[in-house]
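Quick note: the coordinates plus some simple rules give every number you see, no bench work behind them. Here the structure is a predicted model, which means the values were calculated and not measured. Cβ atoms are built from the backbone, for glycine too; each structure is taken alone.
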Structure P
Amino acid sequence: MKKLGKLIGVFFHFFMLVVFLFGFMSFKTVATDYVSPEKECEKVIPIAMATDNNYVDPALTAMVSICENKKSDTRLNFYIMISGDVTEKNRKKIRDIQRMYKECQVEIIDMKSKFLNAYVTGHITTPTYYRLCLPSLLPFYNKVLYIDSDTIVTSDLWELYSTSLENYYVAGVKGIGCHQQMKNKKVREDYIKRFEIKDVDQSINTGVLLINTKKMRQDDLEKKLFNYTLSLKKRKSSLLDQDTINVICYNKIKFLSPTYNAAQNYHELYKGPILTLYRDCCSEKEWKEIAKMPKIIHWAGKDKPWNAKEVPFFKEWDKYRKIYENKVKKLG
């Protein structure tokens, strides 16, 4: 009887061991292979922006517009490149965006004196060059979305970010104004000669860029971009980084729908039928989409909504400025 009891005891312990091991293996499988729906649909967009101390408030408004219009399964990783003059107070304002929005991370990249002695002209300041450094600044991304501070975004950006770049260096929207100027034969020939470029048919506005940082690193393009900036004064460049990107990336530029970088100065034109002279930059369908509401509005040029209420799309910009101010009050 004792022998039988002993055998039963051994069998019981063996049985419990099997149950334990089976349970452990099952748990391990679940823990390793299971992906929650929330994680599965999370879409991370790295967004780079640049500002000096004077452009911090517009940059904050742009960031708020991006956060307000993102979908619930989109996560935003902001990388704000700042010049050395940005005050600690303004740095805190930038970091506070992360406190305002849950699915949002903000990292400040202090560019210190980078490009401090670079050639600038008109209303354009040195932070315009910062986007040229993104391949090395963000080595852990294959592509990065760059957006100027004088913009607002009215829709989720995942569709834009998920655009395939294949073998292209950058994707951007054709510069409508630039293309119209280049229709003048003399202007076109002068530009081609000064900037040593084959043609101007691919010129894009660099206020919104989807950048293939992986390919740029592979081809050591950042060095070529930087070296070209050293010649901009001699070439009498008025568009600086834009001229640099259009020249160095020529034949490796992909076009985006103009709704992703709609210049405010075409506000009235968008409301009417597309003119023949704009058809090489925009389709009729795209023109109608912009007329309803562009996905990204860009105040390119001197007239900015924070300086004058008369500028086109002022109400849209002011809407996000007020949202930002209300959120600041809630933070206390």
Structure Q
Amino acid sequence: MESHDDLLKRAKEQILAASTHDSLKEIEREFLGKKGAVAALLASIPTLPPEERRDVGKNANILKKAIQESLDARQAELAQSTLSAERSGDGFDATLPPKTLQSGSLHPITQLTRQLEDLFLSMGYTVLDGPEVELDHYNFEALNIGRDHPARDSQDTFYCDDAGDLSLRPHTSPVQVRAMEKLDPPFRIVAPGRCFRNETTDASHEHTFHQMEGMVIGKDISVGHLIGAMKTLLRGIFHRDVEVRLRPGHFPFVEPGFELDARCPFCEGGCSVCGRTTWIELLPCGLVHPNVLKMSGIDPEEWSGFAFGLGLSRLAMLRYRIDDVRHLLGGDMRFLEQF
């Protein structure tokens, strides 16, 4: 077997003669790789007499370190040489095209959210925000949803503690409660944000989705004001009239309550997105329940209002003709680059 000194001498000669980074990698594999000379030397130790093993092992590690230091030094020399050549103009072809710069873009949900914020700001609304990990009081109690209310079962909430006092918000409605506690009526607010529900995912349902909650509190607010605001909203988003319908709906925090549906843009006779109905559920809405006003310190005899929860994920599907809501959070660059 080649001696330590001979191995080191041969390795340094090859390293000094190397003129490219690729050739240095070949030398590294030859001497320091799994099947290299140093590895073979270490593998031979068990076959040696016991009194020789310690010295051979020690010298093998010294050899490995010396070769690695020589490799690193030569790598630095080649890198410096390349840099100096580029600075002096040698080896630089000015006619070569530059590297293509990849420009990014905003996520479709972000684009839609900002457009909606601008729209509501022009209508006199204030944009608010709230925590995604919320107290039970704001998630349910202050919204007229008691601990024994069946609506809690339908929310499929992600709880963050054993007592059930802290959870990921299943809707953006808690921001409404916080607004009523801090703002003096009359006021108009919208609150965009992420929501979370523990449910099975499919083409039209996700465990993480985006909503925009809206509320108006004032004098003598009626369903007519609500319908007018919703028509203005959809006209501003789609730049045309969208066929919609109102269905009666029960929600603990509004009375009366409605479901606003929009005609499915993907089909005429029904598809998987609309559940074969040709309609897509867009948002729940209604007049604010008097109990909700009372719990937030607002006199329902003097003030009234309407509220709505706009599904941004579903609205983005309508706006950009996306046929599967899972694309929005899938992280697939082929999908995101379209926007």
Structure R
Amino acid sequence: MTLRIGLLGAAKIAPAALLRPARTLPDVEILAIASRDPRRAHALARRYRIPRVYRTYEEVIGDPAIDAVYIPLPNALHGVWTRRALHAGKHVLCEKPLTANADEAEAVAAAAHKAGRCVLEAFAYRYHPMADRLRSMIAGGDIGNVRRIEADFLVPLLRRGDIRWRAELAGGSLMDAGCYPISLVRWLAGAEPDVVAARAVLASPDVDRTMTAELRFPNGTTARIRSSLLSRHVFRSVARVVGSAGTALVFNPYHPSYGNLLFIAGQRGRRVEMVRGDNVYRAQLRAFARIIAGEAVNRTAPEDSIGTMLTIDAIYRAAGMRPRNGVAYEDKTSR
């Protein structure tokens, strides 16, 4: 059975995260697209042979031939359009972070449960073998009991007009880049943290260009996450796990199919591994189709997103900032 997907928006990530992977999966079809910029929508439709181009997002989610939607819109719009799509009976693949704050994540989780539909937050790394390798390395005791986890994601974003610099669209480094290390340390610890302290460097009022936070898990394990959209580092994507009997260091844990290295120095000696796997976006899209078919487990369901957003909200508060706001959802059927 073919999964027919509609695309909300013509975001730059769409070709890599959806359109190109879909070409290689025979059970996935991109059926429709809508964008605020009709020219971009038509250009993508021509290039990727998308048969239906709509004027509005409402038309996409209202198309009865569409089974699911992909949402790569600005962060502030993730929650509202996910809930609208769920109300229309669609499954949802939404870019990270799933929502602007924890309250929205809880509302999306409730809506997904009520609708009986799949919502998958697009942390594609969770569907690559690297994620399982890191968990198995910890569970196998290679480095003893985990004492500390450090995770960084620093990327350059030099375009001043980029939506990720806009507070009203739920921008900031913690939302765009920081959600990755938060997701990763929670995945590795298998628990939810408390925020001990946080410090932000601002790009403008209420928009962080860099964020550093100290976390503590219930078993005493500590963690530090760092995110940046503008720092002295051109690019940094690493995670370090310190145990009672060794250390593991992984390069490029968030997009491992583009190259990765895992260094382990522990009870079994020193070794270097490269964890092979499919392209993360192809793996994610394949998993999305299999989850909908009842053949796989959703690793990035809204319930997991709630934990990420609770941590993000708490970090913003610890840094003396306000959690992000999303566009309000209006249930027109309740009138």
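Overview of results
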{"item": "Origin of the derived value -0.35, -0.43 (log10 I(q)/I(0) by the Debye sum over Cα atoms at q = 0.07, 0.08 Å⁻¹; candidates P, Q, R)", "result": "P"}
{"item": "Read-out Cα extents along the principal axes in Å, for residues 260-299 alone, computed value 43, 19, 10, structure in P, Q, R", "result": "R"}
{"item": "Structures P, Q, R, by distance in nm of label points 7 Å out along Cα→Cβ at positions 172 and 316: label with the highest value", "result": "P"}
